[in-house]
1. Using the calculated result 1.10 for Cα Rg over 2.2 N^0.38 Å, pick out the matching structure from 1, 2.
2. Check the numbers for distance in nm of label points 7 Å out along Cα→Cβ at positions 121 and 249 across 1, 2 and tell me which is largest.
3. Comparing structures 1, 2 by relative contact order in percent (Cα under 8 Å, 6 or more apart), which one has the largest value?
4. When FRET efficiency 1/(1 + (r/R0)^6) of positions 145 and 313 (r between Cβ atoms, R0 = 30 Å, to 0.05) is calculated, the result is 1.00; to which of the structures 1, 2 does this value belong?
5. Given a value of 1.6 for distance in nm of label points 7 Å out along Cα→Cβ at positions 281 and 297, point me to the structure among 1, 2 it was derived from.
6. With volume of the Cα convex hull per residue in Å³, for residues 105-216 alone coming out at 121, pick the structure among 1, 2 it was computed from.
7. Please state which of the structures 1, 2 yields 1.00 when FRET efficiency 1/(1 + (r/R0)^6) of positions 113 and 233 (r between Cβ atoms, R0 = 41 Å, to 0.05) is computed from it.
Structure 1
Amino acid sequence: MNVDKRIVSAVKKGFVKLDFQRLEETCNNEAQTRMFIIEPMCEILGYSRDPKDMLTEITAGWGQKNDKADIGLIVKGKKPEIIIECKKFGKKLTDKEGAQLNSYFSHTEGSKIGILTNGLEWRFYTEYLEKNKLHHNPFLIIDFTEIDDAKIELFAQFHKSNPDDFLAKILEEAQDTFFLEGFNGALSEELLNPSDDLIKAIFARMPGKRMNDAIKDKLRGLINSNSIQQVLPKLIEEESKNGNLIITTGEELKIYHAVKTIIINSLKKVDFTRISYRDQKNSFNILVDDNQRKVIAKITSVKNKHFLELAGYGNDKFPVDDIENIVELNKEIISAAKTFLID
């Protein structure tokens, strides 16, 4: 979502006043982290500590349990639409804390977004498919260990002064992200077990004959890895004509395998089958769990020169045309990988 430059500028000025290094010494527990870091960051987003903007210790349980969500932000109206679960400064965020946030979210009427944060890392969640239940993966993660303009602009999306429909736009983009992540799995499933609709669609493009059960079974049997390999050259040819062709180069694969090898040699207890790549039109992404929100690194190229962009290092572009360049980035690569591989 595009954010007004004036809002981004105001958020940027707010961050200048935050000294995370000094605040770390002050924040020895969740309450201090909330008071000295998380609430001030909410103020940067335009939510004052007045109850009309920000509620604390919101009842989000029932019966004797009487759970309380840490913070509720009121975008408009009188009920909080953004629920925040606060953890001690720098504490590792895990699925356990995510489940706790989900419980509070489920029992807070009118909530639309759940945030799990330790002050530095902010994880944004919302519903998908199931009402009143957060998707297990965040749709956005912002790590302020290193602060740059791109992260500030992402954070500014949630500013109270954005247009009235800004939450709806954010949620729509999140839903699209979750939906499109299922494409590869859906395509594989369809090709492995072709539906009648797919058979009919293929039949409609073929000349002659009438559809009957025998023809349907024959067409279903033709949809396999062999037929896909036979039509692939035609598909590549057409994509090339339209300028949509994505070619995975040997240089990109070399960089990918070098990065993966560095991670394997350093993080020995991690399941490395989780690391894969996805080649896109403008970048080659090295990611975890085939999840576009868990990108360890991006390989980009300009005039046959290759660069590596790493998670947690903002927009820095590291040249990686020599294996020595990649080896020199050992520390940075491991740091980026730990973001998504170490709980």
Structure 2
Amino acid sequence: MEKIRKIIHVDMDAFFASVEQRENPEFIGKPLIVGGNRDRGVVAAASYEARKFGIFSAMPVKIAKEKCSDLIIVPPNFDLYKSVSEQIRNIFLEFTDLVEPLSLDEAYLDVTVNKKHFKYATQIAKEIKKLIKAETNLTASAGVSFNKFLAKTASDINKPDGMFVITPEMAEQFIEKLLVSKFFGVGNVTAQKMQQLGIKNGKDLKTKELGFLVKNFGKNGQYFYNIARANDNRKVEPNKTRKSLGVERTFEKDITNYSEILTQINLLSSVLHKRIIKNGYFGKTLTLKIKFSDFTQLSKSKTISENIDNKILIQSIAVKLLDLVNLESKRIRLLGITVSNSNSKPSLQLLLNF
């Protein structure tokens, strides 16, 4: 009989904002966001005090300021956040080497077998939360279950500074009552489509046949079919491979002039090239992303036979993709360039020292 896995999902509470409040005690208890201080900026993180005003991540700063006149706006300090994230990851590694970071502020841990020989995953989760608080003066929430989907779902239930456990005996009833909008992997658009199809919760989702879900949701249909039945066999992958590397910019003012667009592509190409070298990530597919002033967006991609590993090549492909887009009477709010489809090895000419 296969051993039941013990998975913990740890999610830091309002991480960027909480770090800023820790560093600046005068901000504690006050509505604060991390993000650009200009109206065109976007909220990267919001304190729980700010969330009470309806302010959330990815919201334009202009709207956030309208919701709260006393809002404190702090520019992001990613070097600091990364440093704190490393502290937290070292705590995880005291218990298991099977740690899969999802971002700077959350990770999966497989503690089925653990270094400290704890019998129960809940003991480990409590100990991790206690150590994080002691070493960083920050709080974390944890979800404990037997697969990744349920562990991640559980970590969001008692936030902030909470913990929730979903045992195998609880899983079926828990999922049946869970609103589809709360399912990890179901975004707003998918949730709305499910609602239109009469799927409001896990119980409704479980009644749908695999063919129906694949027909309506494509390759995600199989995933939805499985999680409705608490089936998620994904392993915790400590060395999960990066799938893409990109850069994007939201402009202070919409741009329309073609030469100005080319200038921005040139700048983005330079930044992306530096990131490619720094991360050692070399791909064969380049994607150009454009978001217009009405918030509609599109993307164009091109795959070539060699690695995209120099600025001139990045810029050249991006411009060719740009020329495939009808820009007449369009105002551009955001441009982004991403490289993907990697074999993780640089081309030979990049290694040569001329």
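FYI, it's all coordinate maths here, none of it is from the lab. What you see is a predicted model, and the numbers here were worked out from it, not measured in a lab. Cβ atoms are built from the backbone, for glycine too; each structure is taken alone.
1. Label of the originating structure: 2.
2. For this comparison of distance in nm of label points 7 Å out along Cα→Cβ at positions 121 and 249, the top structure is 2.
3. Comparing 1, 2, the top value of relative contact order in percent (Cα under 8 Å, 6 or more apart) belongs to 2.
4. Answer by label: 1.
5. This figure was derived from 2.
6. It was calculated from structure 2.
7. So the calculation was done on 2.
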